[in-house]
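There are structures below to look over.
Each value in this text was obtained by applying a stated rule to the coordinates, not by laboratory testing. Everything quoted here is computed from the prediction, not taken from an experiment. Cβ atoms are built from the backbone, for glycine too; each structure is taken alone.
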Structure P
Amino acid sequence: MTKKQWTTKDDQYLASFYHLKPATELAKHLKVSKQSVMRRAKKLQLGSKNDLGTAQRKRYALEEDRYISEHIKKHGAAHVATALQRTEEGIRSRAKRLGIKLADPTKSLTPEQEQVILDNLPDKTYHEIGVLIGKSGEAVGWHCRQRR
């Protein structure tokens, strides 16, 4: 890949839209890599998107980290994601970065737990069944999908 020769017009475009559009979109328009956009923005001293509050992906607040720590094991990533208006994958990644080991949904169920799932599946949600057997709703859903 050849090195981009940045023009004044490119710099003006970058300065105008850096805090308004995602770096990937700018990179596509300028026909460079995202990393190239980030390096050029730094060189032009456009400022950190996080520091100026223009980042597309907002940072996690201490309250959000606390909520994740207190609720993810009991209610699962889907519930926490909905409550915090984040994606499930984002919540899982954040939990991992916080050192929270999430339960492995592939861990086998006891015969009694399997029976509770079968008995309650027509009438209850995965989350409600999970409460009955001490698993997250996600784990119950995973086990149900494996039975198909």
Structure Q
Amino acid sequence: MKNEIFFINKATLADMPKILDLCLIMHKESIYCNIPVNISKLNSFLKSHILSQNSLFILLKKNNEIIGFFVGNIVTYFFSDSKIAMDIILFIKPNYRNHHGAQKLLSDFIDWCHDKDVREISLSSTTGIEKSKVKQIYSKFGFNKIGFMYKIQL
């Protein structure tokens, strides 16, 4: 494996154009590629999570280039005031996968959750991208597969 040096930074509003480009790459690769993208809505989503105290929006960088990102947030259970953290997006450019970038992003998310008094972390993957690799990475961190999801297109 190559000896790659990656850096993690918090996303800022100035990063939004480059993050938007990555979102469009992710969209084209995902099972959602046939659903039209609303750029205005996507920009509002990105901005709200960059600014939210209950969200972690971090970037994976190499040589000052954004090559991936992670968005997660904290909510309370519908039946309790206890906190649960959930991922929203984990994406790394295809040519930078298999270099431990996802592990760096997840590790930072888990540390952030510890600092925020989160009781539980729930991770998912619904894009259809690299399903077996995602499962392997989540398992290495000690996450257990609980439940399942069914979909039908209408």
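Suppose you compute distance in nm of label points 7 Å out along Cα→Cβ at positions 62 and 86 for every structure in P, Q: which one lands on 1.6? Among P, Q, the structure yielding 1.6 for distance in nm of label points 7 Å out along Cα→Cβ at positions 62 and 86 is P. When relative contact order in percent (Cα under 8 Å, 6 or more apart) is calculated for each of the structures P, Q, the largest result comes from Q.
If you work out percent of Cα pairs over 18 Å apart for P, Q, which one comes out largest? If you can, show how the numbers build up before the last one.
Working: P: 66; Q: 61.
By percent of Cα pairs over 18 Å apart, the leading structure of P, Q is P.
Could you tell me which structure in P, Q was used to calculate FRET efficiency 1/(1 + (r/R0)^6) of positions 78 and 94 (r between Cβ atoms, R0 = 30 Å, to 0.05) as 1.00? Structure of origin is P. Assign the value -18000, calculated as helix-only ellipticity at 222 nm (-39500 (n - 2.57) for each DSSP H run of 4 or more, over all residues; to 500), to the correct structure from P, Q. Computed on structure P.
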